[in-house]
Structure P
Amino acid sequence: MSSTQAPISKVLVLSAHAGGLDRRIVAEANTLASAGRDVTLVSLPVEIPAQAFDPRVHIVMRPMARLNRQARLKHLVHQLPFRYREYAKTAWRLVGPKPIATNRHYFSLMTPRDRYDAIHCHDLDTLPIGSEIRAAMCPHAKLIYDSHELFPHQFPTGRYQRYWSRVETDYVSAADLVITVNESIARALTHFYGIDRPEVIYNSYGAPQRDEPLDEKTFLRHFCARADRFRVIFQGNLVVEKNVEALLRAFQMLPETTQLFLLGGGPMWDLLHMLRDRLGLKNVFLGAWVEQEKLLGYVKQAHMGVIPYVGDELLNNRYCTPNKLFEFIEAEIPICASDLPELRRIVKGYGVGGVYAMDDPESIAKAIAECRDRYAMGEFTRAAQRAAREAFSWSRQGAKLLALYDRLGV
């Protein structure tokens, strides 16, 4: 390195995700590494798809056998069959709210000589850890809090909400930069904690894609479905909070020429299979998870994406911008979504779909039928879909991330 060159910034990225990494973590780490920063990800053990990370990203994970008891239990819960996982989580919460990831685990993966210029904490459960690491090892490092959601408000239990709200109150003001995923959550964080307005970086589709396109025959074979129908897709974790049972029941009221494709898995997988069969629905199909790099190919084979969330109970649901929203935008298919603040702002604002009350099967069926008719009349244009795809592209979000790092001097 010449004497005129600035030293390379070292970034420590912390994740407490279990089971699989949020693609936001992967996209941000890759963006920082490709821009010349020295990036180290320290994480609980997770499944990482081959070639997901830029080879310049250093990944530090302790083998499963050496994890502390709490982290091991959390990891084991994520290995349970889907139908048992929610019961285990409920039992965990009844024991009392405790931090899942402990400082001891993360400190044990580093040496006293480790020094970082920035510590990037993904989600609230790593923010106290990042703060402790900075105090103990690199007091001049910039602390970045990347809030993927309204973390305390994803739990229906008041005790959990109060616990994590206290954690956020205690640590959020220590961050040199707060980033979040949409405008509504940014406003909420400012309102709750009196901090400066967080910066917004959307969860746009920053995942690697396979080179060869997926053909219709492969898509239909995955679901054991027939062709020549109007295909509506919902992908992701199949849980009660996402209103998927009402979505499935809605297809009782729709013609068999309108098909529903549920792609993924989750606690409701078995229930949805049984319900589909009991109702005798010939237009509902379930297909297992596919790799992240193949997902977009499946989404592109649908004619419409659906997001039927209900946001009247958990604030985190009300203000959501789920990954599937940006997968639909990246695939350039129209979207039929619940009338929630951020979904309305993006879907309706960019003219890429319709937003509706989707509280029950009847309202969902009506919404899908109307949205399909609007699509058939050419209301959701290719030009609008391309404009939305460009506006929310990862190239734009990644450029903003780099600009924020530059502003911090790291």
Structure Q
Amino acid sequence: MKPELIPSRWLMLAGILLAAFNLRTAVTSLTPLLGTLRSVFDFGSGVTGVLGMLPTAAFALFGVVTAGIAHRLGLERTTALAMTLALLGLLLRSWAQDVMLLGLASLIALAGMGIGNVVLPPLVKRYFPERIGVLSAGYIAVLQFGTLAPAFLAVPLAQAFGWRVSLGFWAVPAALALLPWLTLAVRQVSGNSPVSDIATVHPPAGARVWRSPLAWALCAMFGMTSLVTFAMFTWLPRWFVDAGASPLQAGHLLGVYSTVGLVTALCVPLLAARIQQSVWIVLAALLSYALGFTGMLLAPLQLPLLWAAALGLAGATFPLGLVLINLRTRTPAGSAVLSAFVQGVGYSIACLGPLLFGLLHDWTGGWRGSVAFLTLCILVLGWGGWLATQPRALEDEWLQRPGVRNL
């Protein structure tokens, strides 16, 4: 990279990290306040369920459409659009006068975050190809921190300043994240910044990502990991409470689960970029799932910290899936399209996790049926992880096969 472009590269790094912080704030700033909002807007469990499913539904929908948006606008302008939508949605949500506006504003914010999910891997691929492991670890760790911070601060902010301030506060980091992308857009217009050629985020003619076994393997690993993770975020506290823990203890154990996820976000991308056989990370995750779920079924309050930590460690396949999007592609175009496909399909699968886990608990009167369902999902995860960690590249698999009509 030319010396005069180094400042833009540092600005790009700041933009990526700030954007990553804002990819979950609309989710975890809302859920701790649902009890308060139910009393304010007088809605029931049905609306609560819809609000709970909005994140994965929005991530799935905008995961699918983001590749087309990036092809038209370029990666940088698409990221600016993502942060703009997040900012507007978060502000509107704090001004909501009824549950309809609350849901619509949440959807706008989540749309921006869904777009941001997809564009960050190809941005890393384009501007930091020699530092994929380090940059992936950095932005995934910041993403995890942006997930934890609102969950811890939402209730204290609401108690001190009211629920509107608590919800609206997260527009501040969204506004900060928008600034680098606006600056880059101005520099692009003046010709003083590296510009991503729009063609670099569009696949060649005849490329069909859904024809790639690698793409489907990554979908299986990423989707099943997300399904189990969202199920645990929703039901793990209830599981501990049913076993005899206090709500406060259950909340702390969920914090342990989340904190271990932050540690894996820091370590796994660095490890995956350095070792030839990242399948060992998948195997370690499978063993951690086995330990955590066995402990939760047989003696949930005997070693609760160990079970929560084991389940959190098993989520290592989430950062692994994100870094493999770059490690299994050769070009920003491949990274952009694979990111959109994997996250669109993966989050569609994840929508089913909390719902089916809860329904199976109600139908069977216990947690064994729910764990049996997650065990099947984890087996699919293992299959996908085995295939996705084999050395190969999307660009070798996605072109139209001879003799097959172009769709």
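Values for this structure:
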| read-out | value |
| --- | --- |
| If FRET efficiency 1/(1 + (r/R0)^6) of positions 104 and 224 (r between Cβ atoms, R0 = 30 Å, to 0.05) is computed and equals 0.05, the structure in P, Q | P |
| Mean count of other Cβ atoms within 10 Å over residues 216-223 - structure with the largest value, from P, Q | Q |
| Computed -26500 for helix-only ellipticity at 222 nm (-39500 (n - 2.57) for each DSSP H run of 4 or more, over all residues; to 500) - originating structure among P, Q | Q |
| Relative contact order in percent (Cα under 8 Å, 6 or more apart) - structure with the largest value, from P, Q | Q |
| Test item: distance in nm of label points 7 Å out along Cα→Cβ at positions 56 and 120 calculated as 1.2, pick one of P, Q | P |
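Where a number appears in this text, it was derived from the coordinates with a stated rule and is not lab data. It should be emphasised that the depicted structure is a prediction, and the values quoted were computed from it without experimental measurement. Cβ atoms are built from the backbone, for glycine too; each structure is taken alone.
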